[in-house]
1. One of I, II was used to calculate distance in nm of label points 7 Å out along Cα→Cβ at positions 77 and 421, giving 3.8; which?
2. Which one of I, II has relative contact order in percent (Cα under 8 Å, 6 or more apart), as calculated from the coordinates, equal to 12?
3. Give the label, chosen from I, II, of the structure having the highest value of FRET efficiency 1/(1 + (r/R0)^6) of positions 45 and 293 (r between Cβ atoms, R0 = 35 Å, to 0.05).
4. Can you say which of I, II returns 2.8 when distance in nm of label points 7 Å out along Cα→Cβ at positions 301 and 381 is computed?
5. Kindly point out which one of I, II the value 6.2 was derived from, the read-out being distance in nm of label points 7 Å out along Cα→Cβ at positions 69 and 429.
6. Given that helix-only ellipticity at 222 nm (-39500 (n - 2.57) for each DSSP H run of 4 or more, over all residues; to 500), derived from a single structure, equals -2500, which label among I, II identifies that structure?
7. Assign the value 57, 29, 17, calculated as semi-axes √(5λ) of the Cα gyration tensor in Å, to the correct structure from I, II.
Structure I
Amino acid sequence: MPGRVLMVEDEREMRAMLEKGLTRRGYTPVAMGSADEALAKLAGEDFDVVLTDLRMPGMDGLALCERIVLNRPDIPVVVMTAFGSMETAVAAIRAGAYDFVTKPIDIDALVLVLERAVQHRALRDEVRRLRQELGRRQQDTGAVVGESPAMQQAYALIDRVADLDSTVLITGESGTGKEVAARAVHTRGRRAQGAFVAINCAAMPEALLESELFGHAKGAFTDAKAARAGLFIQAHGGTLFLDEVGELPLTLQPKLLRALQERVVRPVGGDTEVPFDARIVAATNRDLELAVEESRFREDLYYRLNVIGVELPPLRARGNDVLLLSQRFIEQFAARNNKRVVGLSPAAAQRLLAYGWPGNVRELQNSMERAVALTSFEQITVDDLPERIRNYSQPKVVPENTDPSELVTLEELERRYIHRVLETVGGSRTLAARILGVDRKTLYRKLERDDEAKKP
């Protein structure tokens, strides 16, 4: 990650050697012969990193480092010290220097240190920018956070449909924030002053779920000592959110379909239908098209629910949204625990960006709650992160030291990868096709080819 380097070295030959070596490697070095000249240069220009010698006439490198840390803490400082002067190098680190290199200078080793320093600043600047952006965003319960293209597309669709009464189906992996998106549909629309009523269709037995949704008449069952309005009626004037709608029992699906079509509900044990006026938003992490094909979900109900589809991307596909969300969670949990924690260290931010987030936003939220609780500093450090994140490394397609006899053809590698993706997403062919970057028909064709190949 080349950048502008303010180089401070009083020896002319050393300046020339460093300037030549850094220029060849893509950096833009600006050479100064003294600390005073460097401070004057910093007053009017910006640099990605400062590289300074420690022993110089006049103001030495240690004093220069202290001045830069005080006045320009955003610019990392790398110090050069003679071999064996470890005490002086340690003093520089204590003064706020990012790192040090020993003389004689190995230009390749120096470049590695400068790369880390420039990346350190870039991550710190990004964390600061995202923190400022977060402060400008609405902080209500319906606020959706994210700047990635996929999330921007979801925002735009939510804004377009918020004032409509059409049914919305929100899809995405578990933990991607489907209820947050549902609340955004509600709070940004004309029904925002009405109730937002949510129910998890997978969280209760069928008989109780029917009563919760549609209500019941007095005496409808043993404990029904009084009539009770269902959630469709309770959401009148507002929004009814049907979470995990893919888990709705088949026996209740016709009744839900009729309610959506006719805009009336019949309470359990009742003999009259009651009209309702509520916006319906549903969500699922299941492949409903596959459920329809396997006769586990009614096709007519699927199309009635999926009038407008909003797809939420997994967190691993959202880039720097990981840092934006992290900052939001850190501020929430710091306030709740009355702790002064202001953000992420650059090293911790780097680990978060590298991690795969199988649990999506929910996993990130839990990780930040843990980190805020455990940290002893104003910034979350790598040591505050869960072990699975600290030790995460990208899986390799072909492990090192693989026996050549174990290598397979591209066709076999593709077959194994497809089945691995299917296994990871719980058999959802729609989600697997999305991850693989192919359409469903192409995925079906590849799976059918594999099935044919297995036949004797």
Structure II
Amino acid sequence: MNRNVSIGIFILVVTTWFGSCRDEYNSLGKDLVETSFRNIYMDTGTVKITAVQIDSLETSGTDVLWVGRYIHPVWGTHTASGYTAYNCPTYSTDADAVVVFDSLMLNLVYNSSFTGDTTWLHKIDVHRLMEKIELNDNGYLYNNSSVLYDPEVIGSLTFKPRPVSGDTVKIRLSDQLGKDLLESFHARDLKVSADRFSEYFKGLAIVPDETVCQSFLAFSVGEASTILTLYYHTQSAFLDELTLTFTPVTSTQFNRVLQDRNGTPLENYPEKGAEVPSEELGNHSFLCGLTGWYSRLEFPYLNNILDQGKEVEIQKAHLLLYPEMGTYSDYNLLPDSIFLYIADENNVTTDAVKDYLGDEVQTGTLVSDKAFPENTYYYFDVTQFMQDELGAEGRNKHNLQLVFSSTEYTGTFRNMTFGDQHSPYPVQLQLTYKIYESY
């Protein structure tokens, strides 16, 4: 069906919530009561959409460090910084040896994830933490958690990103810090003992230069990445080059993500727990990892079809979501998977939209059309949900929550922007239902 025609139909029937494209009469039985039924197809069911922000999103212990800046064409500018503490290494060079400091390097290994235009130069600044990183009482740190760091930059690098290369980005840090670490370990100073090291060296904040960066870059966190390597040698007849490696404390490493909403439809909403109707977002809604946005879908006029006959039965129900043109690209890829969960009147999740067997959580199928990108959409079969929801009223009514997986929310900047029913590429609820009538 032509999409513009669909919009026209929607305007005509939104108050009665039905629009028939096919009307077939059938007769059943020859008894005292004659019964007939009609099959009706419609694609103009009202879908009310609201963007909802999770109060706080856990970003600690995800084994990924995000650093960068990304400007989204609809909902503003984001910056991401990574915070990490370090384990105390074992130092074994003989105390009688004469050691000479060479360099202290921060090694960041790409994990292949990125968002934004990586043809621009990227700049990372490194700061020394002034506070210890400590998990909250519930064992997590969040995208809005904060730890103070010294404003002095102890290392900086400007480079052209190669996020899918698997290469290592090496940033030379302050020689003074490196010398202090080497001298303290070599002297067996108590401040670098296993039980006191975290007080002496609290860790690093790895932040983007907001005047340069145009992308979010992800780096692995583990035994071989986000490590500090101290290079030194001993003075002797033979050159003995040595290293001391500091590995990150993966359980407390976290990412802080800030969103600048100035000049966007979001600027007057609170930074936590915002609920924004799609009509106030220019007829858009969206999902976004790391910042915790998802979308709530409601169907306020579904029960209106019950007025059309003695009995109404939904046969099929399909939901089509069209990503907004211009909000995705080779620099901001569409997600492979999105999910629908069922929530009650208090937005508490009660179930998920399952596959046709009812066993697995249904993954929205992405139908991609590169030749005509306006025909790209995600498809869900919501037949069972609509059948269960038909006739429900008050506190028994449910809504759908369009979300990413928890891994994508906490460990990626995956995002998707899509239109409501008043956008150029509107969401569609397609219903096929049967009306029974008795005479």
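No lab work stands behind these numbers, since they all come straight from the coordinates. Only a predicted model underlies this, so the values are computations on that prediction, with no experimental measurement involved. Cβ atoms are built from the backbone, for glycine too; each structure is taken alone.
1. Attributed to the structure labelled II.
2. So the calculation was done on I.
3. Max of FRET efficiency 1/(1 + (r/R0)^6) of positions 45 and 293 (r between Cβ atoms, R0 = 35 Å, to 0.05): II.
4. The value was obtained from structure II.
5. Working through the options, I get structure I.
6. Only one of I, II returns -2500 for helix-only ellipticity at 222 nm (-39500 (n - 2.57) for each DSSP H run of 4 or more, over all residues; to 500), namely II.
7. Source structure for this number: I.
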